[in-house]
Structure formats: C-alpha cells, structure tokens
Structure 1
Amino acid sequence: MSSITDEELVALAFDAREKSYAPYSGFQVGAALLAEDGRVYQGCNIENAAYTPANCAERTAFFKAVSEGVRDFSAIAIVGGMKGQEVLSYCAPCGVCRQVMMEFCRPESFRILLARSAEEYRTYTLDELFPMGFGPDNLKE
C-alpha cells in the first residue's frame, strides 16, 4: 500500500483536470486512481464532436492502468467543474464509470473521494455509490 495521503491524491486529480479536453461542454473532470502497489494513474475527460466517443476521466485513468497490466486498486479521487471556475460541488462518477470500477475493484473497500478542494472532500465506498452492482463475481457459479 502506498504512503500517499488522500489530500495528495485529490491534488493529483485537480492536476489531471487541467489536462481535460472539454471544448463542447466546458465541464472539466480530473481523476487520480491509486493502485494497490502505490502507483497513481491520472485521467481527464476527453470530449468529441460526435459526443458518444467521449471518455470520462475515471475511465481514462482505469484504462491507462489496465493497459499497463495493473488490476488492483484501492481508491480514486475525482474533481469536476466548469472551466475557469472554482469547483463548488462534488462530481460523482457516472453509471458507466461505476460499472468499470465494479470490474476491477472490491466494492466494499474501494474508496471514491469526491473533492471540492484538497482539504474538502467526501469519501464513499463503491458499494455505497453502486449498490447491488454487477461484477465478475456474478458470473461465477
């Protein structure tokens, strides 16, 4: 397990938000995904003129990590808000991102930090944000 603090993880999510490509909505999201081995994978939302090919910050972070062979995760920090404005509200992951989390995380212990600043954030488990989620265990006999 890493020695990174929750506040440091949130700060990395804010850093990732700055890399967001959101020319259509102006809503920038950043995520910082903490792997069990202590590595952190940042992601930002990436919009597209055709809309549906867009990708959320959380999935960007997961896909980066998984593409490098990482499969075990302990937490993710997420921050989102309009470009050029102070973050005033908490940005929860969409349903598709929650489903991706179900694929790779233990719902009872994976922590999701929703932040407004490095000092002001709320922590939830995946179970709390995605009760009765469908995951790999549902396909086992």
Structure 2
Amino acid sequence: MAGELPEFYFRVRENGATVFRVDTENRQRRIDMEEIAVVNIRNGQIRQHGDRELSPEELEVIEDWMEERRAVLAVRDIDDIYRAVDYLNLTTHWAQTRAEDEQLEEVTDGLLLAMHDLRSVLVRKKADRLLKGSKD
C-alpha cells in the first residue's frame, strides 16, 4: 500500500460512525482493526466498545473527527438545497417544453403540494426573520 495508514478509521454510519484503531505492527504484517467506540453526531455521544477505556488521545481524535464531520455535513446540506433549486428549474423547463399530459397528470398534485408546503415554511421563516430584525 502507498503511504502510511492512519491510526484510526471511522466507518461512517447514518448518525455517526464506528471507530476503529488500525494496527499494522504485528508479526503477520496484516491490517488489524480493533473497534474502540461508536459515536453519534446528532447528540454528541461517544460510547466505548465493550470494557475498553478510551484514552484522552483517542477521545480527542474522536471529538476532532466529529467536529470535522459536522462541518462536512453542513456543507452537503447547503449543496443539496442548491441542487433542489436546480431540479426545480429543470422540472419547470421539462413541464413547459417536453412533458406529456399523462406525465403531468401523474406528478402535478405531488409537486403542487410539496411546493405549497415549502412556500409556506419559507414565507413563515422569512416573516420571523423580518420581525426579529425589526426588534433589534
């Protein structure tokens, strides 16, 4: 393998990760991965695996990873929203130029309800921000 392997490996899960300590310093020269913890990004919980006590170094590495992971997920959230705007524009173009009546019939109600729901939330949130801004 090219380069040095990291000391820790994070197997990403929906709400966080399973954390492994990577060991290559053994007689067989194999890669061994020892599970040391499970982390939850949403609530910040770090659960050590089994009877194992996490060292301060391990806790620091895990907490740093959690902070970096939250930043990555925040960037992805905004990127997803920009993609949604693109999809709405592409959908508008499709509906106007290429959609057949049967296709429009199939998707119109769902799209109208989703857009109405989104519009309601956006208008309410915008009004809340404007009211909050005028109080300052």
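All of the numbers you see were taken from the coordinates with simple rules; none came from a lab. Owing to the predicted nature of the structure, the values given are computational and were not obtained by experimental measurement. Cβ atoms are built from the backbone, for glycine too; each structure is taken alone.
Taking FRET efficiency 1/(1 + (r/R0)^6) of positions 48 and 96 (r between Cβ atoms, R0 = 30 Å, to 0.05) from the coordinates of each of 1, 2, which one would give 1.00?
Computed on structure 1.
Once FRET efficiency 1/(1 + (r/R0)^6) of positions 24 and 120 (r between Cβ atoms, R0 = 41 Å, to 0.05) is calculated for all of 1, 2, which comes out largest?
Once FRET efficiency 1/(1 + (r/R0)^6) of positions 24 and 120 (r between Cβ atoms, R0 = 41 Å, to 0.05) is tallied for 1, 2, the winner is 1.
From which structure (1, 2) was volume of the Cα convex hull per residue in Å³ calculated, if the value obtained is 247?
2
Given -7500 as the derived value for helix-only ellipticity at 222 nm (-39500 (n - 2.57) for each DSSP H run of 4 or more, over all residues; to 500), which of the supplied structures 1, 2 does it correspond to?
Source structure for this number: 1.
When distance in nm of label points 7 Å out along Cα→Cβ at positions 16 and 112 is calculated for each of the structures 1, 2, which structure yields the highest value?
Between 1, 2, the highest calculated value is found for 2.
State the single structure among 1, 2 that was used to calculate mean count of other Cβ atoms within 10 Å over residues 40-47, giving 21.8.
Here the read-out was taken from 1.
Match the computed value 1.14 of Cα Rg over 2.2 N^0.38 Å, for residues 32-103 alone to one of the structures 1, 2, and report its label.
1
Once relative contact order in percent (Cα under 8 Å, 6 or more apart) is calculated for every structure in 1, 2, which label goes with the largest value?
1
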